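Student: Quick heads-up: structures coming right below.
Every number in this text was worked out from the coordinates using simple rules, so none of it is lab data. Keep in mind the model is a prediction, meaning the values are calculated, not measured. Cβ atoms are built from the backbone, for glycine too; each structure is taken alone.
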Structure I
Amino acid sequence: MNNMWIEIKKIFHICSIRLYVGWLTAVLFFLLACNGSLMAQEKDEPCYTLDPVVVTGSRIPQHLSKVGQSISIISREEIEALPADNIADLLEYVSGVDVRQRGAHGVQADVGIRGSSFEQTLILLDGVNVSDPQTGHHNLDLPINLEDIERIEILKGPGARVYGQNAMAGVINIITRDIDQTAVSGYAKYGDYDYLDLGAHGALKIGDMSNQVSVSRRSSAGHIENEDTDFDINTLAYKGAVNTENQEFQLGLGYTHKDFGAYRFYSDYPNQRERTETLLAYSTAHLKMADLEVMPKVFWRRHDDDYKVEIGGKWYRNEHRTDAYGVQLGSRFKSALGATAVGGEIAFEAVQSSNFGDRDRERKGVFLEHKFYPVEWLTFGIGASAMNYSDWGWEYWPGAELNVEFMGGFNWFTSSGRSFRIPTPTELYYYSPVNQGNSDLKPEQAWTYETGIRWREKGLGANFSLFLRDAEDLIDWSRASDQVPWKAQNIAESRTQGLELGLDFYPEAFLGKTFVSAVNIAYTYLDSDWDTGGLDSKYVLDHLRHQLHGSITLDWLDGFTHVVKARYEERMVGDSHVVVDTRLAYKLSAYEVFLEITNLLDEQYVESGFVPMPGRWIMGGVKLNF
C-alpha cells in the first residue's frame, strides 16, 4: 500500500510539472503576440508603477525617483501573494540579495548583498538596529510575523554614512504596519514533513490610539529522515501607536523562540542542535515643531543561543547571551539650502559566553546629512557618520550621491561612499576543535561606487546599474588545508564589480482587466578579484556570480490569483541551481484558500556549507480576515 502511494505521488508530481511547463509556454507566446498591440492602447487605466516614499539609505525620506542609490522594495501586496511564510524566503526573490539558508521556513539564514558576507549587511526594524552583535548568523532571528510587516526596503550599497558600521554592503529595513481600523485575522497551513503553520493577528483602533498583536507557530518533523532537520518556531509581537497631527509615538515588543536540528550547519558533522531566544523592546517618536522634526529612539535586544555538536563521540556545548541597548536622537529641518538631518547615538553591547567569557563594547557617534535641490529635477546629497568604539577608537564614513530626473520618468543616479566593519566577538575569541577566533583581527573597510538609470512609466518599469567595491582586510574563516581548523583571519583584498538590470511589466495598464497582471524579470552579475594568500575560504569566496529572477502573476478568475516565482543562481565556485515556487489562492469575501509548492522541480542543491535544502514541499491552508 505504501509503495502504491509513493507511485501515485510520483505520477502527480510529473503531471504537475508538465502542466506548468505547458501553460507557462502558452503565456509567454501570448505576451509576445500581444506586445505590439499593448503599446497602442490608450493609457487611461490606473498606474501600476508607483513612486513610493522610501526611508532607507537616508535620514531624509524621499521619493524613489530622487534617490541616488539602488533600493528594492517588497510591498505589502507582494508579501501577501508570495509563497513565503518568513523574511528569509521573501528576500530570496530580491535581485542582488544572496540568501543562504541552512534550514527551511526561516530556521536560520545568512544574508549578503552584491557579493558581501553576511556580517556586512545591517538589519533594521523600523529604523532600529537589530543586527546580532555576537554573529551575523543570528541577524534574522527577528521577533516579528509577516502579518506585522508593511514593506521591506533593501538598500544595495553602503549605508555606513547613515547607519555606521555593519552597513558595509547594504541595509535591510523592515517597516511595520500602521492600522486604520479594528480587525482580526488568522490562518492555518499544513504540508509535507508534518509541517504546521498557525497564526493570528488582531488590531484595535480607538481614536488616535492603535494596538495590534500577532502570534505564530511553525513546526516540522524535518525534511531529511533520521537526521536533525526538525524545527519548532514560536513568535509573539506587539505594536502600540499614538498618531496625532504633529506627534507620533510607537512602542514595539517581540519574542521569538526557535528549537531546531542544526544538521551540518557550521561544519560537516551531522549531529548538531541549537536553540535560540530573542527579546526585543523599542520605542520611537516623531515630533513636529514648525520647520523642525525630532525623532528619538530607544531600544533593547536580548538574544540567547544554546548550541551543541558531537565530534568524535564527544558533545561540545556553547551558550551565549547577548544584550544590545542604546538611545538615538535624530532631527531634520529644511532651509533655503535644502534639507538637513543631524543627530547622534550611544549604544552598548554585552556578550556572555561559555566559550570566550564576557565581552563588552560601547559605541557613540554622530551623523550629518544634507540634500541640495538646486532645481526641481536635480538632487545632490552629502553626508558622513563618525563613531567611537571602545575597542577601536574613532572611525568615519563619508559619502555622496547625485540624482537627475529627465522627462518621461527617466532617472540617472550615481553615488560613492566609504564603509567599515569591526570584527564580532565570535570572530575575535571563539574557540572549538573546528573553528578558532583571532584576537589580532583588523577591521574591514571598503570604498563603493555605483551609477545607474531608472525608468518608471505607466505599466512599465526598468532599471540598470553598474557598481564597484574595493575592499581590504576582509575577514573570513580560512585554513591552509582540511587537516587544520578554520581560523578567522584578514585573508583578502578584493575588487567586486557587477551589473544589475530589471524589468517590470503590468499588462493591465494597457489592456484593462486581463488574466496576466504582472511579469517581472531581474538579473545580477558579479565578478571578483581576490588575493587570499592561497588559503581556503569558508564564506567570502563563495558568493553568487549569476542570479536571474523571474515571476508572473495570473488572475485566472475573479478572486483566483496564481503567482509563479523562479530563480537561477550560479556561484563563483560553479555550483548552480534552479528553484521554482508557486502559490495559488482563491479569495471570497473574508476567506482565502491557498496552495503553495516550494521547489516545484525538486531541485537538489546546497545554499550554505554542507546543508542540503529541501526538495519539493507542498502545503495548503486557509486564511480568514474580519
Structure II
Amino acid sequence: MKPHHVALALVFGALSLGSAPCSAPLEVVSEEVHLAGHPEPHTPGSGLPEETAPTPGLAALLGPAPSLNRVSYLRTYAANSVAETNTILILVPGFLGGAATFAPLAEQFVTAMNGLAEVWAIDRRPNQFEDRLGGAHAAAGAEQGDLDAIAEGMEFYFPDTDNPPLVGIGGAAGPEDGDVNLNGVIDGPFLLEDDFGVSRSWVKLAQDDVRFAAYWGIDTYARDWKLLVDAARAKVGPNGVVVFGGHSAGTGFAGIFAAYDFDPGPGVDAAYQKIDGLLLLEGGGPGAPSPSRPSLATYLSQVASLSGPGGPAIYLQSFQGIDVPSLGAAAMVAGVAGLYDPTSPAVAQRTPVFGAPPISLLFQARFSNRASLGAFIDDDLSSFGAFRASVGFSSDGPNQWVATPDGDGFYFASPTGSVRQWQNIDDPSLPTCPPNSFNVSPGCAIVDNGAEGASPPAVWGVEREVTDIDDLARVQFENGNFAEWYYLAGRVSLDQQFGRDSTSLGNESLLAVTQNANMDRPVLAIGGTNGLTPLASSWNSYFGSIATAPEDKEIALIEGYAHLDLLTAKNNDTVGVVRDWVVKLIGRKLAP
C-alpha cells in the first residue's frame, strides 16, 4: 500500500472507530488561551514610543501596566485523544458575539471527529475590557448552592434604584422593580475584591479609556488571526487541514481575512494561501466596497479624530436604544440565574437594562429567570433578528402579535397574574408549530416574515425546536461569555466600508484587503431556513467575487433552524455537514 493510502486509511479509520484504543468516551474540554498578538504600537504594553498610558479607568480594571497586544481564543479539544490532531477550525464570532457562542457546536464537532479535530473560537481584542468579576461571583456561588450570589453579582453591576415600577406596553413588570435582591432596601453596589486586592463595583470603561483602539482596525485583527493560523498550521502540519470561518457578521470578517495581503507593496503574502477552506455560517460573507467609502485623506482624518479625547465612538455604546456593555453584563448574570434558579422571578427584570425601555416594551409580562432568556432570544418572541434561536415557548399566558411599520412583526408575551415560565424543547406539552404562516399563534418563527403572502418570505419551512435553553444559559457565562460588551465601531467600521476590496484606499500599510479576486480555496456556506441566510442566493454576491471553482462552492440549508441554532442546537445538523466537508478536505490533502 502506498504511503498516502496508509495515511488515508488511518484517518478514516479513526473517524469511524474512535481515536482511543480502549474506546473510552472522549473527554471534550475547553480552555481560554491567550497569546502575544500583533504588536500594534499605540496599545498599552507595546513598549514602543507610540504606546498609550492607561487611563485611571483602564488601570482600575486591568492594573497599572496592562499589556493588551494579545490574541485570545477558546480552544475545544479531546483531552484524552491519543490521535494526532489533523484538523483545526478557527472561527470568528458575529455581531456582539464572544467566543462562547461556538461552544456547543465546537464540542459536538470535536466528538464527531473522534478527537482528531480542534476548534479555536476567537475572542476579539475588546473582550479584554470586560469586567467579569460580578458574573464570576454569581456563577461560583450558584454552583455551590448559594443562590443569593446571583443577586449579589447583578448588584455588582446594577445597584438598586429607587424608581417607581417600570411600565411596559401593557403594564408594570412588578412592584419590586429596581430592588434587585427583593429585600425591601435600596442597596448600593455590591463590592467584590478583584485580583489586585481592591474591593470595588463594576469598572465600566468610557470611550476615552480606550482611545488607543482607534488603531485596532481590520489590519490589527487580520494580523492577530494570522498568528493563530500559523500556530494551527504548525500543529497539524502540511498535510493537516486548517479552516477559517465565522458566524453571521463573522463571515464578513472571515472573508476579509482570506483576502488580506500581509506583504504590503508589490509582493503578495495572501491569507487564503495559508488555509485549506473557508466556512461561512449564517452570513453572506464580505460585501462589495461601499460607494461612500472614504478617500485616503478622509480616512486619515477620521482615524486622527477617533484617537483624540472626546472623539467619535470607539466601541458601540448603544444598539436599538440598549446600552451594549450593560446588556453584556446583565446577560452574563442572567445566564447564571436561568441555569441555577430557573423558575424564580427574573433578576434581570429588576435592572435598568431589562426593566426599562426599550426592552421593557417587549417584556410587559413578569418572567422567570429562564423565561427571561427565552423571551429575549427565542425566534417566536424575539424582535432581534441577529439573536434568535429556537428554544421552546412560553405558553402559560396569551401572546399578542405586534405589526411593525416596515410590514414585519413579532409576538410578545402579554401580562398574566403570575410569573410566566418557560417550556424547554424536551417538554412533552410544548406546542406543535404548523408550517410558518402569517400571524398564526403560537408564532412559529414568523418574525420578519414580511406581509402575508410575501414571496420569498424571510423565513420558511417548518420550525424545529432544537436549542436547549439550559445550554444557552450556560454559554452566557462559561468559558468566557456569549457577548462582546465593547464591540469596536470606530476603526473597524471605517475599514468595513471597503468590504472585500480596499485597493481604492491606495495604502496597503493601513489596509490590505486586496486578494479577494484571487481567493480560490473551497468554501462551505450553511444557512438556516428561519435565519438570516435562508436561501442559496444569500451567497451570490460573495461567490461571484472569488476565484474558487464552482464545484468547491458548496451550500447547505438546514430547514427550521434560526440564526443562532447553527451554533447552539442540541443535536446539531450543522455538525455532520461540516464533518463531511472536512473529511473531503482531508482526503484532498492526502491524495496523490
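Student: To test your reading of the models, identify which of I, II gives -3000 for helix-only ellipticity at 222 nm (-39500 (n - 2.57) for each DSSP H run of 4 or more, over all residues; to 500) when calculated.
Tutor: Matching structure: I.
Student: One of I, II was used to compute FRET efficiency 1/(1 + (r/R0)^6) of positions 72 and 368 (r between Cβ atoms, R0 = 30 Å, to 0.05), and the result was 0.65. Which label is that?
Tutor: Clearly, the read-out refers to I.
Student: Additional query: Quick one: distance in nm of label points 7 Å out along Cα→Cβ at positions 184 and 528 came out at 4.5 when computed from one of I, II, so which one is it?
Tutor: Going label by label, the one that fits is II.
Student: Identify which of structures I, II gives the largest calculated value of relative contact order in percent (Cα under 8 Å, 6 or more apart).
Tutor: II
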